[in-house]
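Here, each number is a calculation from the coordinates, and none is a lab measurement. It should be emphasised that the depicted structure is a prediction, and the values quoted were computed from it without experimental measurement. Cβ atoms are built from the backbone, for glycine too; each structure is taken alone.
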Structure 1
Amino acid sequence: MLSVWRGDDSAYGGLTIPSTAKADSRAALVARTAWRISDGFDRYNQDFRRITARAKKRFVARDWKGQMADIARRVELYEQWAQRTVKHLHNELGEEFADHQLWEAVRDYFGQRIEEIPDAGFAKTFYNSITRRVFGTRGVDTAVEFVQPPPEEGITSLTMRCYPCWGDLDAVCAALLDDFKFSQRHYADAGSAAAYIARTIRENTEAPLTDNDCHRLEFIDTHFFQGTRAYLVGRIRTEQQTHPIVVALCNTDTGITVDAVLTTAKQIGVIFSYTRSYYFADPTSVVAAVQFLHDLLPRKPIDELYTVLGRLRQGKTERYRTLIKHLHKTDDAFVHAPGEPGLVQIVFTLPSFNLVFKVMRDVFRPPKTTTHDDVHQSYRLVSRHDHAGRLIDTQHFRNLQLPRNRFSDEIFAELMKEAPRTVSIDGDQLVFKHAYVERRVRPLNLYVREVDEQEGTRAILDYGRCIKDLAETNIFAGDLLLKNFGVTSSGRVVFYDYDEVSLVTECNFFELPEPDEDYPLMDHSMHRFVGPQDIFPEEFIRFLSMPSRLRAEFLTAHRDLLTAEYWRDVKSRRLTGEVAEIVPYVRQSVAAHRIEL
């Protein structure tokens with residue numbers, strides 16, 4: 001994005017960069033160090049865009065398994081290039097690798113050369129990632145890091161496709177589909193698809209529109225790929241206001257079809273949710289695309305929009321900035337998050353802010369047998385996996401600093417007693433060596449006690465669907481207690497305790513054996529037996545700690561979850577490469593659509 005790499009380290013955008021041997025002056029060393037970081041970012045960005053561009057071919061070929069694999073590949077890129085860049089710098093700088101004064105000069109030099117370049121904030125975030133690895137920074141080092149957010153670019157830097165409406169919405173929608181067609185794959189029925197979009201615009205926007213009410217349609221000039229769907233994202237302009245619109249495309253046996261047209265912020269907010277997988281999209285400016293989406297979805301946090309577009313580190317940076325800004329404006333204290341205390345992690349929250357913070361205890365309480373490394377690997381698995389609308393996106397912060405005076409005495413005492421290896425005091429700050437941060441939701445066990453009978457039943461049935469959705473995406477939650485699931489603001493049940501997450505394909509599912517003298521019944525305090533991945537689904541009934549009426553409703557709809565046969569069938573289909581469609585704009589059984597690879 002910012003430079004042109006010509007195959008070696010001697011040329012940068014047509015300019016000669018002094019080699020290490022020539023770096024006999026401070027200025028040359030500063031220039032080469034800044035270039036090395038920019039080069040590392042550029043190579044990361046090129047790889048990111050290459051994988052992103054592959055999504056179109058995956059969609060056309062219906063290569064859903066490849067698409068799922070690319071989620072993991074793209075997530076890993078940032079760390080790979082950050083580590084490579086640090087290694088190069090260590091070799092090149094030698095004894096000056098951790099020279100603080102050198103890095104102060106490098107920051108200024110780097111910043112001056114990328115200022116006002118589109119998406120320059122991404123390069124600054126990458127730069128900060130390098131310095132934090134060099135110095136093992138606690139909190140923020142303002143002398144060597146970029147702290148202030150870059151100036152907003154405005155959506156004028158975003159390439160749009162505009163379609164004026166001359167009193168015929170059907171014709172406009174036909175032009176839209178023609179512009180976004182796939183050269184290797186035709187529409188099953190372009191005329192009917194265009195008429196469907198036009199009819200939805202007339203009837204299902206927040207206020208009914210006539211063909212003359214619509215002045216024009218404006219769409220971001222790229223497909224947005226997620227799972228088995230491609231989306232067109234835009235807005236409808238009228239004389240007085242704008243309305244959001246998203247068109248969902250599906251690749252069927254007979255060709256591309258319009259699967260849904262979404263025209264309300266509530267519908268569109270769901271597909272850009274923090275519980276959904278990251279999009280594959282290549283807008284001309286990601287910053288401008290985020291601003292455009294934020295205009296459509298003003299209640300959606302900026303950091304989540306960066307993250308859902310696959311720019312995880314920028315999302316993390318924006319989340320931290322938002323948190324610090326909020327701390328400066330408020331005075332409430334961090335307290336225990338609602339719900340039962342965890343055996344593995346201490347979970348706290350700021351009542352005025354919608355995040356929870358998770359810190360691992362030094363010693364896990366029985367009957368937990370997982371290790372700290374197991375937990376880290378579980379969270380890493382989730383970050384690289386299809387979220388399918390049922391897993392909350394979680395960010396891993398290292399050396400996070402938070403003001404000591406904002407912690408309640410109760411939380412502070414527990415952190416000092418239970419997690420002294422992870423939490424330390426540095427002046428007036430608490431430093432967290434590791435912390436997982438995610439959106440706050442209402443724990444399901446509390447939620448069903450607080451709502452009326454009808455809503456409680458709906459939530460419990462969605463809890464069962466959540467377990468099945470996870471299974472269909474090859475995730476076994478491990479611990480099925482209601483306290484490990486939560487309810488989002490839209491009423492969707494999600495899973496958020498990843499301490500014992502594993503792949504369904506790595507588990508073995510058995511019926512409980514009949515007791516006899518040589519083979520007694522297993523201890524009812526355990527739900528696993530023989531090996532750590534051996535599962536007895538009949539034991540799940542013990543986790544259904546809910547009112548008898550809700551338990552009866554759950555068993556009527558989801559009794560199959562208590563059978564080894566169900567789980568072995570799911571495992572078999574995952575092993576054969578079958579991918580289940582779990583789309584965000586309809587609440588449906590995951591078995592409604594199955595795709596053979």
Structure 2
Amino acid sequence: MASTVDPSVFKDAVVVLATAGVIVPLAKSLKVNSIIAFVACGALLGPYGLGGLASSIPLLRSITVSNPEALAGPAELGVAFLLFVIGLELSFERLMTMKRLVFGLGLGQVGLSAAAIGLVAYAVGQPTTAALIIGFGLALSSTAMVVELLAAKRRMTTSAGRSSFAILLCQDLAVIPLLFLINVLDAQNGAGSLLAGLAQAFIQAIAAIATIIVIGRLALRPLFRLVASTESTESFMAATLLTALGTGLIAAAAGLSMGLGAFIAGLLLAETEFRRAIEVTIDPFKSLLIGVFFLTVGMGVNPAEIAASPLAILAVAAGLLLAKAAIIFVLARQFRLSSATSLETAILLAPGGEFAFVLLNAATGAELIDHSATSVALAAVSLTMVTLPLLARIARNLAQKLAPAVVLPDEAAVLPPADHAPRAIVVGGGRVGRLVASMLDEHGKSHIVIDSDASLITAQRRAGRPAFYGDATRPEFLRLCGLEEATALIVTIDNTRAVDAIVQAARTLRPDIVIVARARDAAHARHLYEIGVNDAVPETIEASLQLSEAALVGLGVPMGLVIASVHERRDGFRAQLKPSGAAAAPALPRHARSRRL
């Protein structure tokens with residue numbers, strides 16, 4: 001007889017998976033940040049939301065979480081994995097490269113913000129220890145949200161992205177000693193001399209950290225080499241999870257936080273050749289477990305407490321945004337960042353972050369902070385985090401208005417030739433554009449290269465090539481480049497929106513010009529054919545054809561047969577991608593294209 005299964009045992013897991021697998025993707029489709037979606041779901045399904053009605057409406061028991069403590073373990077694992085990944089990012093070389101911003105601007109922001117917020121907390125009646133922890137907790141920003149927002153807009157490599165990441169890096173580093181301090185204060189709460197307790201905890205921590213480092217140095221690299229040699233994805237995944245969890249448990253056994261042990265393991269693995277593979281392996285688990293953490297954060301939101309002191313929460317949220325933004329802006333300017341970069345960084349990092357919940361909840365559990373003060377502070381932090389996507393958009397718009405006019409190098413200020421000579425126009429001075437230009441040179445075809453990146457144009461002109469700076473999406477610039485007399489337009493850039501705009505502008509100005517464009521994939525190539533290119537070259541298909549060609553030749557198939565087969569397959573793909581209607585520009589035969597070029 002089959003054993004019976006109690007569905008209630010799996011209820012909380014189903015709620016978490018439903019949130020991560022259904023509600024969060026739905027929220028993303030509506031352009032709602034995933035972290036905000038997790039917090040909102042936690043508030044809705046938690047004991048202060050629908051979960052509080054489960055006793056009177058039994059149907060709600062299956063879709064709500066009435067006991068948030070059941071998720072405390074997975075939530076703590078989420079924080080540990082977050083710190084593990086942060087450790088992976090903190091290679092010594094990277095820290096040294098960014099040391100001026102991390103240890104200068106970052107430390108200044110954490111210290112000044114904590115001091116300002118702590119003094120306000122002390123002035124309104126909080127004890128010294130509580131004011132100190134509140135100050136540091138609210139001084140931290142949301143690494144998860146800010147990095148996600150910057151990455152989504154591909155702005156991590158901008159000056160604002162780099163400065164924001166440096167400050168976040170310092171904040172993440174600051175979490176480790178702060179958690180350690182709270183653990184020590186908790187252990188010594190009414191139990192003898194604080195100085196003696198600090199000394200004992202320090203010795204204990206040093207011993208635990210030294211154990212983790214020694215074991216890690218001796219065992220981690222050989223372990224991952226052994227696992228990697230098996231070529232088993234499952235084994236590599238298991239070794240990664242074991243490392244993060246095992247070091248966390250060693251730290252926890254020594255009275256430290258699991259996050260500290262996982263962080264040290266990440267630091268050790270950051271110096272190995274397995275770093276990137278580990279990041280990719282752990283990312284799905286990290287995202288899910290961090291989602292559980294934010295779900296529990298939302299479950300702690302009590303609307304009754306918020307309704308009891310709405311003005312205080314709004315005042316704390318507004319004060320937090322203004323104080324942190326002002327401090328970061330002034331510090332950034334002192335570090336000689338531009339006004340636009342300083343303003344964007346200040347607005348991005350002004351809201352509170354996830355580690356405020358970690359620190360303040362830990363301090364509340366240790367009875368170092370009053371529960372009511374924690375509720376107000378964390379409600380204010382939640383409010384500022386909800387506004388972060390909007391603030392990021394405002395920050396970007398303001399930064400663009402403050403950005404100074406671009407000062408071009410002399411080489412980039414040279415105008416395209418106005419001799420009306422027929423020549424090909426190559427859009428893009430990067431690797432692909434340079435190769436195309438060199439092939440045109442080899443076959444004696446006159447051409448110019450244009451690009452909106454002044455540094456690329458400067459390098460091309462210093463090398464003696466006919467390159468000119470400008471925005472090819474603007475029809476007037478295409479006219480200035482001689483599009484009306486051009487023999488062909490070859491678009492080599494990888495920005496799909498810009499490619500589309502250039503093709504449409506060129507086809508409007510010159511309906512008969514040959515246009516060959518680089519496409520991201522088959523779908524983009526099909527779209528380019530629809531808007532009027534003669535030939536679209538999908539990166540994915542061309543890479544596959546070249547790999548096939550190399551493989552077949554290596555396997556002994558005659559070169560002539562291979563080339564014929566590749567050409568036949570390429571023509572087949574082209575026929576599939578081209579629309580059947582008359583709107584598409586006709587593809588010219590190869591010999592005709594050669595004459596036109």
Query - Identity of the structure behind 5.5 (criterion: distance in nm of label points 7 Å out along Cα→Cβ at positions 209 and 481, calculated), options 1, 2 - result: 2
Report summary line: With percent of Cα pairs over 32 Å apart computed for every candidate in 1, 2, 60 is reproduced by structure 2
Query raised in the report: To which of 1, 2 does the computed value 25.6 (mean count of other Cβ atoms within 10 Å over residues 81-88) belong?
Result: 2
Query raised in the report: Out of 1, 2, which one gives 2.1 for distance in nm of label points 7 Å out along Cα→Cβ at positions 129 and 361 as computed from the coordinates?
Result: 2
**Report entry** With relative contact order in percent (Cα under 8 Å, 6 or more apart) derived as 10, matching label from 1, 2
**Finding:** 1
Query - Value -13000, calculated as helix-only ellipticity at 222 nm (-39500 (n - 2.57) for each DSSP H run of 4 or more, over all residues; to 500), assigned to which of 1, 2 - result: 1
